[in-house]
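What follows draws every value from the coordinates through simple rules; no lab data is involved. This one's a predicted model, so the numbers in the text were calculated from it and none came from an experiment.
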Structure I
Amino acid sequence: MPIQRKIYYHDTDAGGVVYYANYLKFMEEARTQFFEDLGLGVKAFSDRGLIYAVRQCHVEYKSPARYGDTIICDAKVLKVTGVQIFFRQKVTAALDERVLVEAEVSLVCLSRDFKPHPLPEDLRSRLEAP
């Protein structure tokens, strides 16, 4: 489920637009909510001795958001492999649905010693469900 977020002054740069790196935080929040909605929050992974970390992120900035705007961030799974989860993410302006940012992000499942670890089958099946 997409998240909605209001842009505050601390989200912006000297030009009054959202600082580019903050979109990474917004997309992280959307992925976190996505996992939470599936019952796969950080605790579900941690209880199994696993973590997931961003492995790669390709971001395309299309249009700026400004102070006071409301944005919508979504996260959709593109595919799941043995140890990775690939997302397509989009940030849009709530007012006019203008696309602000598009990204493809891959996460890797890691053991506590930061070595790649296969995604447990029950977690993987939840991610692959329509």
Structure II
Amino acid sequence: MNPVIDTNIYCDFAEGVPKTVGILADMGQHLYIPSVVIGELSYGFRKGSQRIANEQKLDEIIQLLEMQTIDITRSVASKYGLIYLSLVRNGRKIPLNDVWIAACCMEVGGTLLTRDHHFESVDQIDKLILS
């Protein structure tokens, strides 16, 4: 399994949520973080008063967990189109950033770790939806 973390899983880990910390510890190395997740986090950091500290913590966690960033490439963009069209045809919409996150996950053959149940509508990826 190639675990790919969603924004909410990063936040849970950064806040020390025991269940999430345990799951990520059990998965060991080879964790992935989509660049879109980093963008969502950056937006949140910029809205708050602790931007620099939060950015440093993100860098430290990425290094600590040896996460590999999944960048948006032409291949990922193609997967985005496939997933988005499938969702539209099935009458299901999810936030567009989450379509990008799913496409990044698909690119590495990963399993998305998330708390968002709307990913259940994305048939093209494996997912582990934590409660």
Structure III
Amino acid sequence: MIQIIDDHRCFICGKDNQIGLKAEFTLDPERRRAMTRVRIGDEFQGWRGITHGGIISALLDEICAQACMCCGLTVVTSEIKIRYKAPVPTGSVVTAIGEVVGERRRLVDVKGWIELDGKIMAEAEVIMFRTAQLSKM
């Protein structure tokens, strides 16, 4: 099994990552759901004024992992399918939501989406792979 170590430098949530988003999460184990609100700065643009798709992808990946972790599951991403529905302007404060929708052996099915002013901007279907327990540094 792979050993997962949290060194607090994750690009999305790491408190020790100087250039990261430093997302903080609201976890709801009963609903198997995680949520965060983050401001996406201009430094994360692709085209002028538009958030780079890789940033959106990373945020969707992380919110889905957080949904799993709030259920006590330590996971890594196995597969991610993203649908970009509309460009996300830089400087926006978005809401990202992830929800565990199924489990099968060592795989966990998760859905995630990013909203801006109540409109879904991107959504993901993610398959997570269960790993060994998380190690803290």
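To test your reading of the models, identify which of I, II, III gives -6500 for helix-only ellipticity at 222 nm (-39500 (n - 2.57) for each DSSP H run of 4 or more, over all residues; to 500) when calculated. Show your work: numbers first, answer last.
Details: I: -6500; II: -17500; III: -4000.
Comparing all candidates, it corresponds to I.
For Kirkwood radius over Cα pairs in Å, for residues 75-114 alone, the calculated result is 11.7, so let me know which of I, II, III that is. List each step's numbers first, then the result.
Values: I: 11.7; II: 10.1; III: 12.3.
Going label by label, the one that fits is I.
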